[in-house]
Structures are given as structure tokens and as C-alpha cells.
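Several structures are given next for inspection.
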Structure P
């Protein structure tokens, strides 16, 4: 239960008869007050409705507050400033949330917000030219966690990978593999020519081709071997990428090939449709910003009228050699998504694609008649360090540190959690030493330790209080009214905020909020543990008082449950013990 959404409904009920029935209530919100000292909940109802109701905000607020005070769970209700209403809820209301969490298990926080609406989340989509690097890891984790978050919020989510297998880069890949193929046949190839991929990961691909085809392509013309090597190399690279993603715990439902759009005529068809609507023309663009006149050669191009859909300039659809631009292929791809039933689309891209966002959103508006919605999440760079020193590139990859290098060094869970400790649009520093450090300054450890500590408390209780029932259903029946300490109730309030967090983060498409929330839960739980160390009467286990012990263990179990629920969204495994 989202307690804030529930009380928003109560506010709307209380407004009946106070404001005209036709008044728009959509701007009424119920949220935590900015200052927790003001209460448990706050509403702006009087502020946003007073004018339409023909009343002063404070007058409406005072009348509404009186009605809210009549609610059986509201113990205090007051008006602050020009008309904000704050109220507190009785302890019994919060105690009931513990039982609710225990009965729901890790499904606590599941929401019907999405109403099974279909949504496509496309992420990673690395060029199939080599192993994934650490920058891809961030996009992979952000996209995967976002998909899980949306799924928990009730959306029908499809995880998708777009294979960029039609551009010049895959021809370069094919030529690079052919060079290694000749090497595998015994030729001395010398230094890798500039412009080809130097990574040693291409050697086994070439050796496999030798095993399959022998020397058939060694002296054949490029026109004969290029398509063969391109298809084989892309397949091999996608196998490599899938294995890298598997190591990170990332799985996709669909893989869509860019080349298939070219070969099926999908690009030609979408451009023809745009031409019929007068959204394509032949024109000459102005020089890009920062280009000197002598760096620019104006020429007529086939252009999409992106400026009619809020872009800064119109965009080319064809290259100088007459082939389609990446943009033209991307328009066809997003139209294909729409026609597969996805009005809602989310793309997770690297920060270097920032200049591409507006044109793609303009294209989606154009080809879907405004029905399609595209949100783009840009992931900033990841800088790698080890004990504060920059990490050198991978020899195997040739030019970068691979995702597999990082996962093998610190583990999947540390990588996934750390990638969500900053907003996706903020740069992130990943220090190998810090992400495995066992201290409260390491959020990965701090949150995992909260789950492990809760598990440890429950194990110890089984030893110290023989016969005590520790299953969730039994603890849900504990005398929870025995929980009266302010820090115990503060922890319950945080736990009860999980459903609201799920819905808000899903609506904003911001999975990092889950990591932030779990750090708050961990801090409150560890703080309660530490308080028990200094005040024995507040320890979770009180062998001489079985009822109090049961109540506190119910809170411990609920904390463990919510942490596990949050970690599941992040794709991180909750641990029972810290090693």
C-alpha cells in the first residue's frame, strides 16, 4: 500500500462539499513534509484549490484540517504558513505497516501504477565490434534496473537490444578479422594498420573461420569474403557481448538487427511515408557550429523537417554516397517499435549521443502522429581507479577496460550497485578498492550488511529464545504495539515509504532512487542496532520478554524484506552473511 496515495484519496474525500465538484483535483498532492518535525504527511490541497473554490487558502486549509482530524488514524493536524496542512498518524497505523510488509514479502511495493501498459526499454546496444567496456556496464545496469523497476510498478516491459550491424564499423570489423585470419594461416601481418581493430579478442574468431573454411578466403577478392566475414564476425561479437551481459546478470527479451531494416526495405518505406506528408525535402544545411567556411562543403541533401517537431535544424537522411544515414535507420527502427505496440519507449544511451536526442524525439513524434513517446536516458562516463590511481587499459581489448575485467575483479553485485549510486546523467568514479571496502562509506557494503545483520539477528534469536517462531506470518501476529521507541517508529516510516518510492522512481524513470532509498533504510537500521549496543533495553533480542522480542524481530524481518525487495530491483543478490 502506498500510504501517501491512500491518504491522498482521503484528502479528496474530505474535500467533498468544501469545493465545487467540477474543480480539477489533479494538482492535489500528499507528500512527506520537508521537515519531518512538522508531521508524517502534508498536502497542498488548500493552496491549489482555494482560488477555484472562491476561498482564501488558509480558510480552506483550516476547514479541511478539521475533517482530516476526524480520520481514525490521524492524531494531530495543523495548518502551516499560507495554507499547507500537516498531520501525524498514530503508532497503530505504522505498526500495521510492519504486518503488511511481512505478509507481502518481497512483493511489498508491487504496484498497479503501470496498469499493464506496454513499454519498451532499449539499452546497451553496443556496436558489435568487440567486448563490452566499462562504459557499457553503466548503461546496461541503468537500463536493466529501470526495466525491473517498471515491472514492479505494474508495466508490461520488454527489454530490447538494437544491433548496429549495418554501418561502416562492421566492415572495419570484417577487415580486422580477415587480417587475423591470414595471420592464423601463417602469414606475417606485422603491425595492425591504423583504422583496424587491434584487440586480441579477434584471434579466436579468425581461428574458428580457419577451422570452418580453411584457406578459402586467403587470396580471394574483398568483394567475395567481406560479406562472409562480416556476418561471421558480427555473430561472434554478439555471442561475446551476450556472455559479458550474462556475467553482469543482464538479459534481453528481443534483439533487433539494423541490417534487417535495410534489407527489408523498412527505411525506404518510412522515408516514402514522410515524403508523402511533406516532411522530407532536398536542401542545403548551414555549417555546423564551430566549423570554419573552408571546412565546410555545402551540398544538396535529403532532409527531414525536424524543426517542425522542436529540433534546432533539419536532419540529413542520406549520406554523400547515397546510402541511408544512421538517423534514417533509427527512424525506421522506432516506427517498428511503435507498430509492435509500444507507444512508450525508453532508450538508454551513452553521453556522447546527447546531440542526437532532440532529432530522435522529433522523428518519433512525426512517424507516430504524436502518439509515440520517447524518453532518452543519457549515461555519463565512468572513470576507473584502483586505490585512487587511474586503471590502465586492457591488453585483450586493445583500447579500453572491458566489462568482464571489472566484473571478474569485484563481482557482479558490486558493479551493479555502484553503477546506481549516482544519477545516470552524472559522471561516476569507480574505484576497485572502495567498492569492496567493508565500511559505512561504501554504500554497497552498507546496504548488504543491513540485510546480513538482520539475518544474523534472526539466527541469534533462534538460539537465545528457544521455540520462538521466526517465519513472517508468525511475526506479523506479534504484539507490535510494544514498539514505542522513536527510532523504531522512524524506521517503520521509512520502510512504509517503499511503495511510494517505487511509483515515483518508475514515473520519473530514475532507478538510482532505489539505491538512495536503500542507503536510508540501512542507515536507520544500523543506527537502531548501535542504539541497542549503548542501551541494552533497546536491543532486538530480550530473552526475558518474549513479546517485546517478537515485536522487534518483526521489525527486523520487515527491514530485511524491504532491503531484499529493493536489491531485487537493482539486480543485486541479498546476502545472509558478510564474508
Structure Q
């Protein structure tokens, strides 16, 4: 097994292989992909579709002198195998040696840590400009999928590249898919180019001043090698448009492309997951709520930027609500501005987005929504230590980012019932832009009573009255707060427990009242403490004798961590918090 792949320690070894051996190498790479992905999980479809193109690029070019920049870089597992990291796919003991994205710390063949989309053309254009400034002669190659072209930065990069007068090669990997189906007018042009064998009345790329080449079968090694040889050392920016099959080589992935964009560990024979998450989750809760709401009120609409299932909208549900469900493609900024326009003209927009991706919309949230006080509802998913845990997808920076924007109301529910109550208020009210931080610690139900009107802003809720110590536990750290109060009770310290609910403001009346009878305030937040919620409370008590201890994550680029181990390391476990409080007293 892996007879040819075992011979490849660097891209130079490829150049010694015959065409038949290169094709055998492609099968070895797919076998290694199956080995890792079926046991470890990861991005399936993007990698299976890019095997031949990656082999051809490394066969023709001379990495790392010639430089590759992969958009999103979730399709770079074959690239990693050909650049000295094959054991991470062949042997289970080495699976964790590499990340799921390009990483300069791993290899000289990687130039950026990349996990967000639509960036490769602009990044690679920067490499090309630096080459020209310093007198270099190497090829610069950007690899971008058709789904990523919907992002504004990708189009800005193409626009800039159209005026360059030196070597710059842009490989457009067109598999007619984003994570789900593509959305946007430019995909009509890509379809026309595919169906016209590279010819159409309009060509998006030549219209921007770029040269253009087309490969009808982007999984055919011989066609690809000829095409890369043709554009190599070009002295003008050129787009090489290749048509590939997402998931190629595994029938379930070829047939159900959306489901196989990313996979959990599975049985290769049947394609069935080795374990099922099953049960209730906040995606299904959100989808069920929104679909019921949309049926009753045609003004309610849902917006996604290419991640529809984050809100529970699978393909059948998208079709059922196609008049009220808008996928803008990978264009988070447009999603926010679109929502602002809908809200301004009487609609009730709900934009569901991962915390890691709402970072890309700061200006639109501030300018297009909040300055105009348009009542958009943002649902921020995976904003948590329990969210995605690789360095490019961390969701823990949202509180400093969003909570300091004027006019925005950012709410932190503690359970499923409070979540639905907050979302419903956000959708129906007309006064504020509202973001809701979706819990990420599993679906927890509560029999507590939750209000339906949150317009009396910044009113914290005391859920357990005590004295001496007050534990202010935000959002999905509320349960840690509950357990901390129990741990303190075992030491005969009867603490007050507070659910703050609002991230964007302080209940100064309540905080002032704590000065009587309390000596210590503990804040708990599922995010970075610097610039966060707890520091605002600490600042409020700055001129008093109140001691404040803020618990949260450090301002740090964490990567591939174990959440519970990290919380223990940071002391964010009830017993350790209780011990620290005892010492403070």
C-alpha cells in the first residue's frame, strides 16, 4: 500500500515519475486521505477533488521557490503529502502532526496560516509584488475555489491583478459547489464557460484584464500538466480555469457533495458515521423556531453566508422557504448590509453566522447597521471555548469585537428556553440591532421563568441571593457559575449568583447594591478577558474596596486544544474558582 507515495519526500521526487506512476500516486493519495479522514475526520470533498491538480502543480513548478497560496487551504492535504508530511495521512500515530490548513510552522512550502475564504488572490498578489520589488523571477500561484469567488476580497484581488504586468497565475478550481450550492450571478458565467469549453459571450476574468486558459477535465493529469506548463513563467496575470469533481474517487462524496464537504470519522465501506451526534442542538432549535416564524410572518427572513446548516436549513428546508431564505455566498459583509436594508424597509432579517466569520463584518455591523440603528438580528454561533478549535477558526474574540459597538444589544442566554425568548424579542422589536450569543455547551433546558421583553436594557438577574461573594456568570458559563456557588456553599460561603444576560452594558444599580454585604465579585465569560465583559465590571469597581476576579481565556492564538483541559489549566473549574475566592476572602 502507498507504494508510490512512500517514495515521495519532496516535490522534486515527483519529477522522476512516469505518467502511469503519477496516476498510481493519485490513487495512493486518495487511499491515504481515506485512511486519515475515515478515522480522524476533516475536509473530505475539497481534498479528494484536488488530488490531480496538486500533483500537476508540483510536477510542473518548483516549490518552495515557486510559491503556492491556497484559498481557505482546506484542500491542501494532498499538498502536505507531497511536501514531506505524508506520515500524517498514512499512520494514525502521526495524524496530529499537522493542522487542517497551510501552516508555515510545518513546512517551507506553506506561506500563510489560512482558514478564512477569498484571501488567496490578494495574498499571492502581495508575494508577486514583493518578488518584483526585490528582483525575483519565481512563479506565484494562487489557488481559489469557485465558491470563494463570491467573497468580496477575491473579486478585489482579481481586479487588482488585472493591472499587474508580471507573472501571476490564478488557478480557479471550479467544482460548481461552495460548502452548499453556489449562489450569485457570477456562477452563471462560470457555467457558460464550462458548457462552452472555456468560451462564452462574456468572460468574467478577461473582462478584468486577465489572460485565460481552460481545462475541461481538472482531474485528468495529462491535461493539467500541459496547462500548467503553458502558463508557467507567464509575464502577465493569467487565470487557469479547471473543472474538477468535488469528492472525486468516493461515490457517496461525489453524489452528496454538501454532506461530504467535511466529515466526522466514518466507515469507508458504507459511508456511515462511526458515531452520531444526534439529538437536539442549537442549529435544529434555531431552524425549527425560524421556520415556524417564517410560516406565520412573511416579513421574517433568514440570511446565511454559505453556511446554511448552521441555522438548521438543510437543502429541503431551503427549498421550502426559498422566498424567505437568502444565501449570499461567501460574502459576510454583504449579508450584514443586506440585512440592514431589509430591516430598514420593514423586513425582519435574521443572520446566522459563526463567530469566527462575523469578525469579517466589523465595519458593516458598525456602519451599515448600528449607526443606522436598523433592527437586524444576529445569531452568533460557536462563540466559545467549545467551538472550533484550530487557530484560524477561533470564535472567542466576539465579545471585545461586538460588545463595544454603540447601539448594539448583545445578549447571552444561559439555556435553550432563554435563547428562544431572546431571539423572539430580537426579531419582533424595532428599536435596536440585536446579537444573540448562541450557547455552545450543549443544549441545556431550564424550568426557570424567562421574560419576553428585553427592552429595559442592561438589567442583570439575581438567580440566587447570598452574601459576601457574587458570581456573575455570563451565557454558557452560567452552569460553571452554578457549580461554583455550590462549591462555595460546601465551605459555608453562601454566594450570590447573577445571570447578567446583557453583554453590551452594565447594571450599575445592581453592581452598586453589591457593595453592601459583598466583598468579592467573580466574573465568568466564555471568551478572551482582555477588552471583555469582566473587565468592564472590574473597571466599575476600580474606586471601591470590592475585589474583582475575572475568569476567561487569555488573549492568545490557541490551536487544536482540548477545551476541558484548557479550562482546567486556566482555573475555570468550580473547585479551583472556589479555592481562589476563599484565599481572596
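Every read-out reported here was derived from the displayed coordinates using simple, explicitly stated rules and does not represent laboratory data. Values in this document were obtained by computation on a predicted structure and should not be read as measured data. Cβ atoms are built from the backbone, for glycine too; each structure is taken alone.
The table that follows gives values for the structure above.
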| item | result |
| --- | --- |
| Given 21.9 for mean count of other Cβ atoms within 10 Å over residues 94-101, calculated: source structure among P, Q | P |
| Distance in nm of label points 7 Å out along Cα→Cβ at positions 110 and 470 from the coordinates reads 4.6; which among P, Q | Q |
| Top of P, Q by Cα Rg over 2.2 N^0.38 Å, for residues 70-269 alone, largest first | P |
| Identity of the structure behind 4.2 (criterion: distance in nm of label points 7 Å out along Cα→Cβ at positions 174 and 558, calculated), options P, Q | Q |
| Source structure (of P, Q) for Cα extents along the principal axes in Å, computed value 86, 64, 40 | P |
| Winner on distance in nm of label points 7 Å out along Cα→Cβ at positions 158 and 182 once structures P, Q are ranked, highest first | P |
| Ranking P, Q by relative contact order in percent (Cα under 8 Å, 6 or more apart), the structure that comes out highest | P |
| For -15500 (helix-only ellipticity at 222 nm (-39500 (n - 2.57) for each DSSP H run of 4 or more, over all residues; to 500), calculated) the corresponding structure among P, Q | P |
